[in-house]
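Once you scroll down, you'll see the structures, which are given as structure tokens.
The numbers here are math on the coordinates, done by the rules we state, and not lab data. None of the values given here were measured: they were computed from a predicted structure. Cβ atoms are built from the backbone, for glycine too; each structure is taken alone.
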Structure I
Amino acid sequence: MQFKSAYLQGVYDSVCKRNPHEPEFLQAVGEVLESFEPVVEKRPDIVEKGVIDRMVEPERMIMFRVSWVDDNGKVQVNRGYRVQFNSAIGPYKGGCRFHPSVNLSIIKFLGFEQTFKNSLTTLPMGGGKGGSDFNPKGKSDNEIMRFCQSFMTELAKHIGPDTDVPAGDIGVGAREVGYMFGQYKRLRNEFTGVLTGKGLTFGGSLARTEATGYGLLYFTEEMLNCMKNDSIKGKTIVVSGSGNVAIYATEKATELGGKVVAMSDSDGYVFDANGIDLDVMKQIKEVERARISEYAKRVAGAEYHEGCAGIWGVKCDVALPCATQNELDGESANKLIANGVIAVAEGANMPCTPEAINAFHSNGVLYAPGKASNAGGVAVSGLEMSQNSMRYSWSFDEVDEKLKGIMKNIFHASYDAAKEFGLNDNIMAGANIAGFLKVAAAMIAQGVAY
């Protein structure tokens, strides 16, 4: 990447030199630094204090072996990670991802993004991320339990309610969080809010399951209202993925008067012109854990198509990529634009490639980056931490109302920052800047030795 600022160019070149085999991390850093061009012009103190130089380097990276025994009595070995990226505004906070694609580059990119996302929520949480290349698909409950216990046996040495509070992510749901929490409690002999996304019977928060998907729609609704004088009502919507985020984004989109016509998994996508029947989808994906192709077999008129990337060829007003990183490329973006899309909001982390983002900006399509639009999950995780500290629980409606307020505030913080720094309607740049400035102020206040 090329930057106008010699300082930013130097920072980026240094990151590339230190991390030459980490494409996801380099992509995330490049996209964020590009947003900082007007900031370094207006704020020379940030350059003088080396804030950005420090921010692109994790405070701590932990990599460890995870040995466990499968149901056949065979020893299996996976690799575990925890990257504690930045604790300037609070304890490290970020999910754990269990997926074969997990490597240090992906965990670092997620931890880097998490730092800005957590800052945007206004809650006192730093940025971190973790996970393993373990694949829970096809494993028995006992195998997953044994893996989670082994994983937590090492991770427990590095986390705590005032140090680092992990949560779930891809491949880590309530089951996995429960097993990890149980092992942490045994090892430490204490009952604390060290993990979020817990079951409701042992410290979990109402609305946490729905939070990322619901929050995505609250953000999108506010963006449409403020920037287009429009709303979700009456819109045709495409949602990629069919996991937790996608399902609850679909649920809230429907509640707000939209019609979701397509969802996907890693094999392909389904199109239902009448609108996705969410009860059927929940049965297939949450209860049976089956492939999305089952939907077309059970719902009259629904179509199944091989190849998940084809979903971006479905005509829609609003696109919500909720599956995984870099799932929506430049070619897919141009298909959406040709079909009249007016807004794209990310439910996953960095699902749009730089080419796709440029296409949206160049064609007047509203674009919301994941660090802003999918911050609902970590926002309610922060609320779960608060409830755990108080030994108290709020009602679903109380949490949902707080979530709605947080997501609206994130939009306006991003929108206002974009305007302040002369970036017009670039919500991505605005989100990067708004999240960064809070962390930067804390880092400067705490001194360079920090």
Structure II
Amino acid sequence: MTNSANIEQAFQLACEQYESLGVDVKAALDTLRRVAISVHCWQGDDVAGFEGDDGALGNGLAVTGNYPGRARTPGELRSDLELAYSLIPGKHRLNLHALYGEFDGPVDRDEIGVDHFQGWIDWSNSQGVSLDFNPSYFSHTKASDGFTLAHADSGIRQFWIDHGIACRKIAAAMGRAQGNACVNNFWVPDGYKDTPANRKAPRERLAASLDAIFAEALSPSETLDAVECKLFGIGSESYVVGSHEFYMGYAISRNKVLCLDAGHFHPTEVISDKISSALMYVPELLLHVSRGVRWDSDHVVTYSDELQAIMQEIVRGDYLDRVHIGLDFFDASINRVAAWTIGTRNALKALLAALLEPTEKLQQLEREGDFTARLARMEEQKTMPLGAIWNHYCQSSGVPVGAEWLEKVQQYEHQVMSKRSDVSAAV
């Protein structure tokens, strides 16, 4: 076990080093405590949901691995989430997809209502965990040809429009219950595997469908509409209707939150470079922090250069009040609670590192044209004692320090997850 006194001694020494550079460590930690990461529910069950079918994915989504112990019911998923939250410092949110409702029998996507999510609302209130939401435009027979809101068939379009309208009402109810806005994010997989003859018409249909969904004005204190772009997907390699340019224009012209997913662009593109540009024109951003390896593969978030760059951009631009930070990855090759814990702790650690930068000094050097000193200070920052501050933050938050959390996950796996099978269980 880590010695508490040693952690505090290291913390005090680290504070002295940071403060010698003009960094207020206490202020950085106070800011970090106020940041709520939206943790995605679908890591816990491989994006299967609870609609009562076989949970087969489609529309460009793929989860790889067969690690035992995936959650099969809302009760199991909540139990897993509660453990994960207990291992992560701070108070965070939960991001739910529409296919995670609690359904007594067959309920199609255009018929879902608040009552199907009342269990989640009650759980969130009991846990103090606010909810975010997403319509589910995938893994459905009416999406089997790769099109939903941009479909050429008006009947299928209307089905998915009705689904979107229903989801907005659910998100607003969640926001009212928790006393803060539920971010409701729209990702639509529509696209073609091969080169289309008409790129224009599907985009016109998608815009019209979205306008129909958003026609009713809902209070921004209850729900915020977000729209998410993508470059390509499996089965839509040549053309995605909802491209970055489409949704950038849509978000600007309709005053919507723009969602940037770290895996939804060309492998040589990064979303960190897009944050300051997008926020010049849209009111707020939603980030889906993920890790693509060669493609949109949604690997568990690691402490990478891009993760650090994303958090640096948020802090350097003073955007924390305009950016909603969410996670989006699903790995079935490792323990799923561990995946949540690793990814979320890394996101927070990177944000802490950004908050511990001497931002004002670096920007002053830049204004003065002293690029030598700017580079030198940025490089020296990389070996500052971040770990000592992070360990103190974890200890003061009442969560395990270092890799001590892994022992709790392993114990839970042995006592709880190992007893699960792939057969559906009772709630």
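At-a-glance table
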item	result
Rg and Dmax of the Cα atoms in Å derived as 21.0, 64 - corresponding label from I, II	I
Value -13000, calculated as helix-only ellipticity at 222 nm (-39500 (n - 2.57) for each DSSP H run of 4 or more, over all residues; to 500), assigned to which of I, II	II
Per FRET efficiency 1/(1 + (r/R0)^6) of positions 41 and 289 (r between Cβ atoms, R0 = 41 Å, to 0.05), the highest-valued of structures I, II	II
Relative contact order in percent (Cα under 8 Å, 6 or more apart) - structure with the largest value, from I, II	II
FRET efficiency 1/(1 + (r/R0)^6) of positions 137 and 361 (r between Cβ atoms, R0 = 35 Å, to 0.05) derived as 0.45 - corresponding label from I, II	I
Which of I, II yields 2.6 [distance in nm of label points 7 Å out along Cα→Cβ at positions 65 and 97, calculated]	I
Cα Rg over 2.2 N^0.38 Å, for residues 33-120 alone - highest-scoring structure of I, II	I
Structure responsible for 10.8, with mean projected area of the Cα convex hull in nm², for residues 241-392 alone calculated and labels I, II on offer	II
Parent structure of the calculated result 3.4, given that distance in nm of label points 7 Å out along Cα→Cβ at positions 169 and 401 is the read-out and I, II the choices	I
At a computed 1.01 (Cα Rg over 2.2 N^0.38 Å, for residues 73-312 alone), which of I, II	II
